[in-house]
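A short reminder: the numbers here are calculations on the coordinates, not readings from a lab. For clarity, every value in this text was computed on a predicted model and none was experimentally measured. Cβ atoms are built from the backbone, for glycine too; each structure is taken alone.
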Structure I
Amino acid sequence: MSSSITDILKIKDTSILISKINQKSDIVIGVPHHTPSGTFMMPCKSHIYGDQNTGYIGYNIAKKLGCNFLCACNYFIDSNKNYYDNYSDYYTALEKCRPRYLVEIHGHGVEHCGDDIEISSGCKEQENYALKLKNEILKLIDSEINKDKTNKSLKELKELNINADFDKIYYKAAKSSTIIDERWISYHIELPLLLRIEANEGDIPEKGILFTKILCNSIKNICS
């Protein structure tokens, strides 16, 4: 019996590229640095820290949208970079998808931007795309709160800062080859730990699940 994608995302000690292609879709959800919760480091000298649980978030979005999904798990190279024209298999698979939109899911700790969500499209000139996604997310959060004013997790999402100002964000993705590639419109999304890891269990917390749903619908609305 073949392993499911969810099972593969749980593997802690092997480098694996997941490539689930839907040629009818022009959207790619990419996760270049996934590790399961509790796996802090990858076997990659140029990007040693893994983005814990980002693969689950990316896969849930791709599954709901019916779009392409690429995920480098516990990888031995920094898969969204291009070193001296040495393209990774992640990058090559992305090219084969010939997308119109790339949405990459990343994760960060608290040392550089706290609990902020950061969105970048790779340069100041493309900032309007990041701002559009930010505004759509905020609009949908407000819409969900209006439907359920007692939901604590939604209120917590409302309190989070979403930064898409290229001059102010820390994770600009200006050197991420997949993001600055002009063949597609790119969104580099950095998620804080509190949306990715439940303190006690290591699973995605309720507010992270809610944010994933809102992000999914935001992508659907602006990439159509």
Structure II
Amino acid sequence: MVENERADDGASQGSGIAYYRMDERLGNGRSLTLYVTVPEAMTDFEIQTARVDREGGTTSADRKFRRELFEIVGSITVAGGQIEAALKRILLLLKGESTLFSLADYEWSNLHKRILAACVSDSPREVGAKRALKWADSKDLRERRHTAVHGAWWMFADCGARVSRWPRKKGGHVIISELEDWRKLSDDLWEFYEMLDAVISEDWPRAILPS
């Protein structure tokens, strides 16, 4: 729940800036207070587009939160790249034409569609590919990964794991959760990658580092 009120304390008079206070209940007895500055010439405004700062500067709690956030989002980012590479391998194996990635130069959703279209039998590889893709769809992994990688994170402690997101051709919104929710997404993405790699088996070159 969010409650807004104009904070006319005299500081804004003549400055062309309006000041607002936003009080938000986060659940579990927690609350969040934001002081928002809005140029008075601005006729419309969405909180998800605001720049976010900490009064008095970044705190030690903020820096700790950022270390955790960057570790999680970094893992999500790396997993996403590995997943797209695995999807390319599967598509090329199913088509049986070449191993050149330039012939599978598509992003995640397009690779997903092309793999399903290429599954025309009940071979173990095709069954495994379809099972893995269905599992990923059930968890909305692609869109949630896009939110983590392409969203604008509020990089401050004590306001939840909060990210502003603007999906294409849709209105913007703020997603509020906890860091553990994003850590679970990272785990799910890596599990999806392992499912895809099992579909590939040893039918693709593998580079092995020495022990």
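Odds and ends about this structure:
- Origin of the value 22.7, 73, where Rg and Dmax of the Cα atoms in Å was derived from one of I, II: II
- At a computed 2.5 (distance in nm of label points 7 Å out along Cα→Cβ at positions 45 and 61), which of I, II: II
- Here relative contact order in percent (Cα under 8 Å, 6 or more apart) is compared for structures I, II. The highest value is that of I.
- Source structure of the calculated read-out (distance in nm of label points 7 Å out along Cα→Cβ at positions 77 and 93, 1.3) within I, II: I.
- Mean count of other Cβ atoms within 10 Å over residues 117-124 from the coordinates reads 22.8; which among I, II: I
- Origin of the value -10000, where helix-only ellipticity at 222 nm (-39500 (n - 2.57) for each DSSP H run of 4 or more, over all residues; to 500) was derived from one of I, II: I
- Answer label among I, II for the case where distance in nm of label points 7 Å out along Cα→Cβ at positions 21 and 37, calculated from the coordinates, equals 3.4: I
- Answer label among I, II for the case where distance in nm of label points 7 Å out along Cα→Cβ at positions 109 and 125, calculated from the coordinates, equals 2.7: II
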